[in-house]
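Trainee: The following blocks contain the structures, represented as structure tokens.
Bear in mind that the values in this text are calculations on the coordinates, not laboratory data. A quick note: this is a predicted structure, and the numbers were derived from the prediction, not measured. Cβ atoms are built from the backbone, for glycine too; each structure is taken alone.
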Structure I
Amino acid sequence: MKKGIAEVIGTFILVFVGTGAVVLSGESVGTLGIAVAFGLTIVAAAYSIGTISGAHLNPAVSIAMFMNGRLNVTELLTYIGAQIVGAFLGTASLYGILYNANKSVDELGQNALQHVDATGGLMVEGLLTFIFVLVILTVTSKKFGQPSLAGLVIGFTLTLIHFVGVPLTGMSANPARSLAPAIFTGGVAFSDLWIFIVGPILGAIVAAIIAKYVFDTEEE
């Protein structure tokens, strides 16, 4: 229960602050500001709720952890359910604030393909998630893990991949982060949602396999 609550709160912070930065400050801070906003939320979560749940905040990360034996089925379902709830709370809160401020609620930080088609979007999301999850599995492993630095490394990695992802897909690498805004706004964001679910999950699966069988991350 505590782990589920932690994942709800952490994913809420990630989605609310990250997509809030996109909507409210995106024009002034640009890709750099958006990348830093998402990265810093991960750092904050890692050193707070990370001590309780590991601060996955992302179904793709939890799936990779399950594949490598760090979660059981019940924990996996709990984590994913909690992450989806947290994401919806984050988007609902942003929606409410924008509505109260008499601002448009058509833009809630939803992902959108730019300069690439569906295949390109899948490649971008899959590759960037692969990088992100591989780093997570490595720095949190019993063999290579650096507990005191893991949160910083993971946050910096999320910041890093935004520089590639934002101009092409709006950057997701996280199905929960994409799901909530897409459902709230509908339209193209909803019809393209599958790209931001399938791409990250495939990338995470490949990362889990390489981490376990090539890098031996699960060996003591």
Structure II
Amino acid sequence: MTQKLAHSERYTAALSWATQLHRFQTRKGKTVPYISHLIAVSGLVWEDGGSENEAIAALLHDAIEDAGQTYDSIAAAFGVEVAGIVRDCTDTSEGLSGDNKEPWLLRKTRYLASLERKPESSLRVTAADKAHNARDMVLDARRDPNSWDRFKAGLDGSAWYLLRMHQTLSHRLPGSRSSELLGRSVREILASEAYLRLTPTGIAPAVWAAGYAERSMGQLQG
């Protein structure tokens, strides 16, 4: 009896290409190969009911932002649907990468606003990406509360971004397993001793987290 393929050779090719694109990169502040994140995100997309194109885009979701690729180069290799998803997962302006990226808060605020008009295929990859990142942050923080220091926005900004991300995905992608995983991590972050120390007495952690962008903008203007 002929067995039905669970995935095509396109997926295998995408995995191989992603491995080559990110072969010199590791997870932020770690020695863990970066490809581990891409494989995990792709797995979450599959488990969330995503298509093969979405799972391929998950393997390549940082190829524009961190590996020097473009929409056109990805489209030539894997088609316009995959390239479009990867572009939707990129929060930097075209042509900017590495140290040339725009300020963190500008990029993240703009990206959060863009989620309201992105298709579900792109949101599924975004949800998987943020769910895996958030889980990684939480597990690291359990062992070392100072691990937040390796991120540009620290604990305060990271809590805001992940909270707002989860709020948006909850109504744009209802029933998503990845969004559910992200929510669990957000709740643990907001309930952590480290975050409670940042929160003024009498203010709920979620309320304080939601106001981060406004506070930061006020400091810049002041």
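Trainee: For structures I, II, calculate distance in nm of label points 7 Å out along Cα→Cβ at positions 186 and 210 and state which one comes out highest.
Mentor: Largest calculated value belongs to I.
Trainee: Given a value of -20000 for helix-only ellipticity at 222 nm (-39500 (n - 2.57) for each DSSP H run of 4 or more, over all residues; to 500), point me to the structure among I, II it was derived from.
Mentor: II
Trainee: Moving on. From which structure (I, II) was Rg and Dmax of the Cα atoms in Å calculated, if the value obtained is 17.8, 72? Could you put the intermediate results ahead of the total?
Mentor: On the way: I: 16.2, 55; II: 17.8, 72.
Among I, II, the structure yielding 17.8, 72 for Rg and Dmax of the Cα atoms in Å is II.
Trainee: One of I, II was used to calculate relative contact order in percent (Cα under 8 Å, 6 or more apart), giving 17; which?
Mentor: Working: I: 30; II: 17.
Value 17 for relative contact order in percent (Cα under 8 Å, 6 or more apart) corresponds to II out of I, II.
Trainee: Where does the value 0.99 come from, among I, II, when Cα Rg over 2.2 N^0.38 Å, for residues 10-129 alone is the thing being computed?
Mentor: II
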